[in-house]
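All of the numbers you see were taken from the coordinates with simple rules; none came from a lab. No experiment lies behind these values; they were computed from the predicted model shown. Cβ atoms are built from the backbone, for glycine too; each structure is taken alone.
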Structure 1
Amino acid sequence: MNLKFFANELCSPGRARLFLTVLPLFLLVSCQDEPAEPVTKRARPVKVATIHDGGLGKVVEFPGQIEPAQMAWKAFEVTGRIIELPVKEGQVITKGQILARLDPRDFQSARDSALASYETAQLMTKRVGQLHKGRAASQQELELAERDLLTAKASYERAEKALEDTVMTADFDGTVAKIQVEDFANVTAKQEVMLIQDTSSLEVVFQLPESALTIPLVGETDAEKVANTNPVVIVSALPDVEFPATFSEFSERADPVTRTYEATLAFTPPQDSLIQPGMTASVRAEFPAHELLKSDGFPVPAKAIFSESGGEAEVWRLDPATSKVAGVTVKPGALIGEMIVVKGDLKDGDLVVTSGVHHLQEGREVRIWEAR
């Protein structure tokens, strides 16, 4: 067939329509690529952590209030009128310093009278004793004189003590915290006159719940047990400063209403500190891992926990042999800092994925990310 004939054939209407119909099919078949190779997912880089069964020490805080290590309400043991009140509130005092005086005149008279009676009884007893030796006085007379002597001596000692009690002195170094009477006021015996306190060493008083007492601590004595929790005092007004604390005392009976036990720790503030009794504070201590605190189990980074469609909590465990991950259902416990303690089908030394946990699937191959 020559070119002219072929051209005529193509130019005929019927032939042209057939050619235009077959040509695309021919081109489609002839231009197809070879079958594509199956796409293989690349191993996803992840960060991992090695876990160990041992739990975490849980740091707990208890609110409390600061009290002076020593404090005393001062009162006179006798009734009288104050004639001297040489101290003021806030004044620094030293042990033995005079804080107040009562009018001593009546007490001096009573003491002098009792002294005279005592001296007379001494002379009388001596005289009767000599007469008894010479058989001029009976045994009964001697015993009566000796009894009168003892009575006179006791009266004198009481009068002397009452005179001494007209002077109020400081029992320790400290400051005058509060004065409740005015100069020249009449006061009765045992009436509170002033409060003195020692702020060189302070205490913090707080309440411990029953649950805290059931947690076993290392140590034989209360002091040793408390020391092993590394307690510190944090004053509310100084939140960034921690003061190491030591055991002071602990109540053996719970409060019938709150069911808590009162505990006291001692601490020493700096000499130039403005910390005062009455300020609020907290005690921070570290309790060992224990089931009551939900701190026993496997500590894992909190970001390793995930949940599928709101289901149970899980972690991805990496099998080093296959480099594949498998989900492990866990029961979360205490959240301590950036770590959370979990329990589940895990063992010491397992590798747990800690990054990109929401982008993984069961059996996905991964590789451990290494910083360059």
Structure 2
Amino acid sequence: MRWIRSINIDGIANFTLNTTRELLKNDDQYILLVESKEIANFIENNISINLKDNFYYLNCSVTSLKNIYLLPKIIKKLKPDLFFSPCYSLFSPFITCKQIGVVHDLIPLIFPEMFKKSSLKFKLSYANTFVLKKILSYLDKVITVSNSTKNDLIKYLNIGTDKIKVIVEGVNVIDLDENRLSEINKQYNMNKEYFLFIGRHEKYKNIDGLIKVYYQLPNDIQEKYNLIIIGKYNVNVTPRLINMIENFKLKENIILIESVTPNNLPYFYKKAKILIHISLYEGFGLTVLEAMSYGLPVIVSDRASMIEVAGDACINVNPDNHSIVVDKLLEVLNNDTLYKSLSVKGLERAKKFTWIQSAKEIQEIFYS
């Protein structure tokens, strides 16, 4: 569970937290590796089960070189029947029990040019075909979250289809407090309606393309709607985005928010007008699913897993054609029937994705 590295969780941490919550409802025979007591308390509060007897503290980062040495020693000491990790950089020939892991995407391998400024450790761990093949060769089973990523595993790493199991992610819908909604509006100075994007500042997320789309919108639309971008800053990407916003004279219109707690994020979905997610690639596209679960119409790229997730409950666009994205956005805004149809379809589509089912399928692999 060391993929939960802070209380402002990312996609992998979200997967970790929610699948673990459901797994623990069915079985308590788990040792949960965590990095700190702060994170352990956060996990316990969000799972609502007393887990003190389940935690084992391994005080090093899940991505550190120290981890490569320490983890096999801990596994040997604990003697589990199997080791499960919700991401894929941990596996080792020195771990002698069964190993099962999740591959969410192969983005650094598919778009290496976008990660040229990343650290050597990152490039070796995530963007090197030989290393990835070796790491995944130690696994007894590879879980992935979409058929798109399954196809990438076969195409780029020649992983056998019999070794791969697709288990899609789920979505949680919480009841929202109107008073809390008002507080969040004041906290983030959300005085106007807004379009929404949620995702880390990475080149493949195509946030610069999204800013260009917003810039091309008619003045009256910009006056009525802001654009809120929620996602972790990146020293190699964020400064360029800020420069774009300043050059386009959109500082009053585009709001960058680096982090929002999981309990507050649904309020942004609830208040938004449309989610615009024109990423060049996603392993799954959880934010698209989350948006639909709150009845928020979505405009998504016609790439990778995003159509797989959204089905016919979205407007799909070529993310490279900004004029088309603008046209489709205006069509959804100006056609009330279409807007309501996307909202209803999204709500129904989202009901098909549950963490209960995800955890059930993972548990079946454990016991097989």
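List of remarks:
- Computed 2.4 for distance in nm of label points 7 Å out along Cα→Cβ at positions 175 and 231 - originating structure among 1, 2: 1
- Origin of the value 25, where relative contact order in percent (Cα under 8 Å, 6 or more apart) was derived from one of 1, 2: 1
- Among 1, 2, structure where log10 I(q)/I(0) by the Debye sum over Cα atoms at q = 0.09, 0.11 Å⁻¹ as derived comes to -0.53, -0.79: 2
- Of the structures 1, 2, the one that 72, 33, 21 was derived from, the read-out being Cα extents along the principal axes in Å, for residues 119-206 alone: 1
- Structure responsible for -8000, with helix-only ellipticity at 222 nm (-39500 (n - 2.57) for each DSSP H run of 4 or more, over all residues; to 500) calculated and labels 1, 2 on offer: 1
- Value 21, 16, 15, calculated as semi-axes √(5λ) of the Cα gyration tensor in Å, for residues 199-318 alone, assigned to which of 1, 2: 2
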